[in-house]
1. Upon calculation of distance in nm of label points 7 Å out along Cα→Cβ at positions 267 and 307 from the atomic coordinates, which of the structures 1, 2 produces 1.7?
2. Can you spot which of 1, 2 the value 18.6 was calculated from, given it is mean count of other Cβ atoms within 10 Å over residues 51-58?
Structure 1
Amino acid sequence: MRLQDVTVREGGQMPGRSYGVDDRVTAASALDRLGLDYVQAGFAVTGDPDAAAIDRAASVCDADIVSIARAVPRDVDASLDAGADVVEVFGPLSELHLAHTVGKSRAEMLEAMRAAVDRVREGGATPFLTLVDAFRTPPEVVVDAVAAFDDCAFVSFADTVGNATPRSVRAFLESVGESVDLGRTGVHLHDDLGCATANALVAYELGVGKADVSVASLGERAGNTALEELVVAGVLDYDEGFGLAVEELVPACRDVLSTLGESVDPRKAVLGEEVHEHESGIHVAAMLEAPSSMEPYDPTRFGGSRTLVFGPETGRGGARRLLDRAGAEVTDERVERLVARLADEGPMELDDAVSLADEV
């Protein structure tokens, strides 16, 4: 499975955001150093900063830079003029969206998509196609569309309103996969039910060729499949790093967040500052001996770090291990003194706690 990052484009759609050109390009460059195949940098027809960011990112990034485009000529032309490597045409084939978002029949929409894809190819860029609201579109309609656009590198299925679950994603993809090669399809998933990463893993298991991801799930409403969650889960459960420099994952994602002026909850999976911070006495005592006893993975594997905190919650087991680490004789009296001092002087991190243990 190849990954396309949509952080810059999707994040920029969140209320109150206005990422500038420099920030977009800097963020794209941070993502590029991970080794992502595609970075979706904007919607060129909206003008600057999107168009300028696409142009500059395409000149400095090894990743293919993607512009999205509706199935209308001016969108495609704007994307080509901006120098996008890939133009991702999007449009719906579901009855609901045909009636209420584009006001076209399915035949008219397919005709517009065909004209747009042809225009992309004639303009020298690579065409992608995304089917909006695909998971609420009859599978047979989707199958026909994938077959009709066999000149697109990928035809992606968008869970536009984020209502898909692992069960429904599996059922839909298995149905479609009976007739088409899922290796040339993709998924664009939203996290409204908190299922986007799980849904992407289902797609991976079934052989889908591309997934859209976003740092910390940044994107409209609840956001998209979290890049960092998908990569960590891929490495741990499938031995799949998606071709990325996984040791740079956390630093690169944090650089993107800093560049774009975004923050995450300290308890956010993988990226939160507190997810690898431990203070509970039982946890810390065990981790002094074997960190894997209380961690799902070693955060340093992905460029992160762990913090052990010692203080009022540190029990006698933790104190004994600190004394042992300090090279001090472990006696009941020393243990009690250290527990009392940690309660009075903590919380503190490991090095300071070991120094304190050496004093008691």
Structure 2
Amino acid sequence: MVEFKDLTLREGSQVPGLHISTEMGTQILNHLATLHIDRVEVSFPRAHARESWYRHADDLGLRTAALARAISGDIDAAHAVDPDEIEVIINSSDVQLEHALGKTREEACDILVSNVERALKGGVDVGVTLMDAIRADNDFLVTTARAAIDTGAKHITLADTTGAGIPKEVYETISVVTDEIGTEGGIAIHTHDDMGIATANAAAGVAAGATSVDATVGGIGERAGNAPLEEIAVLLAERGDDPELALDELVPICQQIHETLNIDISPGKPIIGDRAYRHESGMHTAAILQEPSTYEPFDPASYGGQRELLFGTDTGRGAVRALLKDAGIETTDEAITAHLTALKKASEQAGEPLTEDDARRLIRDD
């Protein structure tokens, strides 16, 4: 079983130019609850408290997390919104330790432990995110993760903060930490899409032993965004993992969240784009009419999507033959030629390809 922590609200609030109103956030939480998300990282309270979102999430039965740097002021701000857990983050790569935190490895580990202790005193669960973990020293990751777990942290999240990792490196990093400290509280993977492989990296993390994935709907997040929740969910489900989400509602809910945020979805975006399940190539439509798996990796209906076959100038004889056969019409060369001509003529008159329903209607009525 793989859990999901959704970060759409928190990461979305960091997107330049994207303003998420209180009402919008409430609607998004409603959608996430319908999707049966395990946990929601609601906000970074030191910057945006969003207390009403936490209370609404509580009413929906969602488990809430608040983000906090390993700084006392951040921990206190997180306590103030009364989340179920606080996610304490700290830099772990040498470049970030030197230039972002200004601390040595040993100092960073001590700072993390003291702030985990501070967070625990508030009576909430605590998780730890080691930022830029894929570029960090593995021995330091193990030492720091072990110190956090021994202090009382429930889980360790290893983050590819800059999206610079590749699946092999992510797999190796997760494996090293998992092998050394086990999964007492769980190991999570957090990826960014700067290099276009956030989904692949997240999947590699799961393959290496991560039991939880950080993700955002549609990959919404700062810079190039995060691992898209819908892509990881489908990828894992198709490979036999159990995301325990309302998968049959995945596509429409993710589309509704984009609509709520007034964010357009690229037509070719995997899983939720308008063209994700659309076929017009003659070779493809002919085969799909016989057996959809010939050119589809999964059944769109399993995730609330809908296959769309189009018929027009690119339609070939094989597709028409399949339509005729389904309609109980003899598939002679003459019949195929006549109906193909009729389909293309109707498409030209309409100024666009015909839908499958229109094509089948034309075949029946011709």
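Read-outs: derived from the displayed coordinates by stated rules, not from any lab. Here the structure is a predicted model, which means the values were calculated and not measured. Cβ atoms are built from the backbone, for glycine too; each structure is taken alone.
1. 1
2. 2
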